[in-house]
Structure P
Amino acid sequence: MIRQVDVLVALKIQSDGLRSPYEKLGRGIGIDRAQALRAARRLRQAGLLGNDDSIRAKALAEALIYGVKYFIPADLGPIVRGIPTAYAAPPLSEHIAASDDPPPVWPHAEGNVRGQSVSPIYKTAPDAALRDPVLYEYLALLDAIRIGRARESNLAKEQICLRLGVEV
């Protein structure tokens, strides 16, 4: 069964565009080598990762678009200081005008935006996103799907497919 950390590992592999050694991969997302190795094993069993540690793009797109919002639902909380996500972060922030509603944010001490807290897919995801802009965009797109507003979700699905080079 896929776990939250596995989704983060898959997105980090995709954002790097290469097959990183597990120690380097783990460091990039704030987990240890053993956790990264176990996550890769589960991803292979689920058909999201090939034996050569390459992402199976179509399978990953389907899992992100159709599955994650049910298996890793977004918990919305109080107004906090944090890092913008979903439609408030790139790339969707370029397509969606700001509203009067507080933007969705991951609670984080280094955040500079006040908004409604959104639980990240894994506890280390915000820190990993701050270190990797491509990963940040994937995570923000995924949050747009997890939060579930139709317009943002549809744009996020299109962007994920575009970035993965697949049609779903």
Structure Q
Amino acid sequence: MKGERLIYIENKIMDHDTAVKCISNWKLKNDKVVFTNGCFDLLHKGHVSYLAQAASLGSRLVVALNTDGSVKRQGKGDDRPVNDENARALVMASLGVVDAVVFFDSDTPLSLIDLLKPDVLVKGADYDPKETNPQSKSFIVGSESVRANGGEVAAIPIVEGYSTTSIINQLQKK
């Protein structure tokens, strides 16, 4: 038997249609919807700091999570993701700052951003909100779409010394 709190957490993990309806309801209440995306494989201090700061830019935080297939195509290594998409989604949804978790299987979340129409699009500071060249590594995918809908694009400072890759490397040394 599942407890109330587990059900509450699982209900934050949504398919695209449910997320659209949920976001529409939030916007009717004048909630400002923030969107970010990533793999979030081994959750660490850097992730939590980033997500908390992203959530502070609005009323609701939506996290688009790469599916396992999408992570594999990023070329992060044969051993990635360490945790499968369902495990990553449950951990992400358990965070109090996260209001919704939605999967995306494409190489970028552009179609999901176009569908959900967030008010704020956020990435880490290794991206540049002012970059307009889609070929640049610092370009934020979806920034044009968000701005066209009257939204804003922001970058959050990265907590130095914390990355999933460095954690995996440390574990492999032991």
Structure R
Amino acid sequence: MPKLLHLIVACAENRVIGRGGKLPWRIPEDFKFFQDETAGKICVLGRVCFETWPRAAQDSRRPIVITQKRSLASAGVRVTGSLTEALTIAEELPGEIHICGGQRIYEETLALARPMRLHLTLVHADVPGDTYFPEWRHLPWRERSRRESADENYRYTFLALDRELPPAGAR
């Protein structure tokens, strides 16, 4: 049985997750949540996410970077050419698998027929951007938890949603 995949993302109501290779907001509470939630975990992510996240290989994280740029491999950082290959490696390691972005990695992950948990910080705003989280609302999610919060710039909701697959004979 494959491990549960944990997707972790902050996105705006219009699904924006990035602009110019960076987050389109600064929300300290969400940043802390992301750092705490991924510490000690296997983190599957794309090259841009890896290069813009200075702490990706810190706090006992085990990053698996999906890229053709093999030079990113170093002590504690694995590099693969595809999500399929990254998940094969991740399945062999102990611990939870967190999918940390970007857009293409999220799209490919959500298309998989396997159980997953979405750790979503939904920012209650429409923001300009050039990178998007795939539409998730049509998928069969079950809400595990919800917590509302805000800072001086944004209101946002921390959600944990589970997607369970129907039994094999029910598809």
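A value of -5500 was derived for helix-only ellipticity at 222 nm (-39500 (n - 2.57) for each DSSP H run of 4 or more, over all residues; to 500); which structure in P, Q, R was it taken from?
Structure R accounts for this read-out.
Determine which structure produced the value 20.0 for mean count of other Cβ atoms within 10 Å over residues 1-8, calculated from the coordinates; the candidates are P, Q, R.
P
P(r) over Cα pairs in 10 Å bins from 0, in percent, for residues 9-48 alone computed as 24, 53, 23, 0: which structure among P, Q, R? Walk me through the intermediate numbers first.
Values: P: 33, 61, 6; Q: 22, 45, 28, 4; R: 24, 53, 23, 0.
The correct label is R.
Each reported figure results from applying straightforward, stated rules to the coordinates on display, with no laboratory input. Since this is a predicted model, take the numbers as computed values, not measurements. Cβ atoms are built from the backbone, for glycine too; each structure is taken alone.
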